[in-house]
Structure 1
Amino acid sequence: MLSRTADHLFWMARYTERAENTARMLDVSVQTSLLPQSEASVELLWRGMLGICELQPQYDARYPGLAPQSVLDFMTREPSNPSSIASCLNAARENARAVRGTLTTEVWETINSTWLELRARLSDIERDPAQFFEWVKYRSHLSRGVMVGTMLRDEALYFSRLGTFLERADNTARILDVRYHALADQGTAAAEEHDGGRSIDFYHWTAILRSVSAFEVYRKVYSDTITPARVAELLMLRADMPRSLASCMNDVVANLAQVGNAHSRETERRAGLLQADLQYGRIDVILQQGLHAYLTTFLQRVNDLADRVSRDFLVPLATA
């Protein structure tokens, strides 16, 4: 497969997944901001999300102050923000269009119709943002399902899946870190990490679980009260949870093995090490060392893997 073709497939999948995960992060923020709390806490929540997405400078340059509706506009429809949902869906469509002949008709039509329907959906976001976020998640699920159900099991599918799971691992870690920052800024993160789950902010953690479609899964796995430690364990170390860090890295390693070559041995080794850290990790040790520090290191390692995949297989980022 040509490296440019693989590059378009990889980024098509990443942008589709990024749009979904941006919707999930915004959904958490909207739900959490509706809970009884001070205005300062709400502002910290939204600033935490912008900070984790590394978009605070771009937001401050465009808006005079922080307001929830301004953040929603910036993260959903702002064309100058490459991580906004509209920008991501547009980029996914453009990458798909560039490799139209490699995709099945069903995959192309799904991605294209999502873009065509987006404008009408954006007009309703002020009235019901939750419905818009659900639509974005549904279209992402649909495109992945059509891809797995119709495409040949060859390099085209493997590079697409590789992009999906690298992006998902990155975003699951960021969703957890958003919550950590909100707690840390309020001076309660340390208490929640070390008190064995006795100091529970039930509604906030429920919002986190629902944002990654894990609330029912949590009830099935633990059958007990929601605690921060168990939420972190479910979303980080449980390989049977589809959006967990461990599950994502298992899929990254499996798809890397399908496309690996003599130049990618070091990339495969680093992916295997990260997979092993999650497979044999313990949540009590991670929390004792610091959840934020662990997630920051994880994000750095995932970004390093993505850069190495670009160097080994795709169009180099400097020339893309």
Structure 2
Amino acid sequence: MNVLLTGGCGFIGSNLIPSLLNHPKVSKLIVLDNLSTGKIVNIHPYIGLDKFTFIEGDIRNKELCMQLCRNIDLVSHQAALGSVPRSVIDPITTNDNNITGFLNMLVSAKENNAKRFVFAASSSTYGDSKTLPKTEDTIGKPLSPYAVTKYVNELYAEVFSKVYGLQFIGLRYFNVFGPNQDPESSYAAVIPLFCKLILEGKNIPINGDGSISRDFTFVENVVNMNIRALFSDNAEAVDNIYNVACGKSYSIKYMAEKLIELAEADVSLNYGPERKGDIAHSLADITKAKNLLNYSPIVHFEEGLKRTFEYYQKKLKPAEVHSR
């Protein structure tokens, strides 16, 4: 099969590439990325391989999307403009990327008769729902422009399935972390940011009192779920939305303390105001993924956190690690 991967230079996309290239059913992999948040260095190991092609381009370019979807069997749509805070500051650009760009890809996949469209959804879709654990069929109202865009993606995918017969699977990611996440971004995810600050000997800023909890999910689990979604032969599995998580939640305070412990660092936690648009607690029910896609977490939180810290310890190479 020929596979098109959007956002392949980004965090999750670049982690997905090796599994796609090594999959026995994949004959060709095309990666599309505009390099706005993704980094070309993330795909350096694959450039020049026979099965691999990289195209620098934008999902907001409808003609390019249409061109690249020709003769494509499976689409893995990971491209998006992430970050709740960024969407609060600039909802227009978030909308352009996450809704207009998404629709361009959906139309292009449909027009070129792609067999399946698997896309990155988000746990932010649960919004103000207080129900825990989060089950796929019970959501609340969105709390940020980013959450609105990711929910609209799900609605569009369902409509394209019903109206045009395009198979889809949407994957609601829960706080994914691991190698290739950018700690330098002004909108860096919390774990790479904390790793960077600890390695620099700086104190850790905590939004609120640290009790906010998340179902932190190591990226290897997300890769596993994407592969299952793309290649599943279970007819009941398609045209569905799934939680992608570990089914266990940890507070921000606990996560930060575990990183400090791993680093044996002499840094403190600095508590500040809560962040707008954040949900208080996040915990996924992964029963549906287990039942229909035979998914179960491969790497759990503590092991994933250890691997992630060791990755940044090598990557960032601080001149001095401030230890106790």
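The numbers here are math on the coordinates, done by the rules we state, and not lab data. All figures in this text were calculated on a predicted structure; none of them were measured in a lab. Cβ atoms are built from the backbone, for glycine too; each structure is taken alone.
Relative contact order in percent (Cα under 8 Å, 6 or more apart) computed as 18: which structure among 1, 2?
Values: 1: 23; 2: 18.
This figure was derived from 2.
Matching task: -11000 is the computed value of helix-only ellipticity at 222 nm (-39500 (n - 2.57) for each DSSP H run of 4 or more, over all residues; to 500). Pick the structure from 1, 2. Mind showing how you got there, number by number?
On the way: 1: -24500; 2: -11000.
Label of the source structure: 2.
Comparing structures 1, 2 by distance in nm of label points 7 Å out along Cα→Cβ at positions 144 and 248, which one has the largest value?
Values: 1: 1.1; 2: 2.6.
Ranking 1, 2 on distance in nm of label points 7 Å out along Cα→Cβ at positions 144 and 248, first place is 2.
Can you spot which of 1, 2 the value 0.35 was calculated from, given it is FRET efficiency 1/(1 + (r/R0)^6) of positions 40 and 216 (r between Cβ atoms, R0 = 25 Å, to 0.05)?
Working: 1: 0.15; 2: 0.35.
Source structure for this number: 2.
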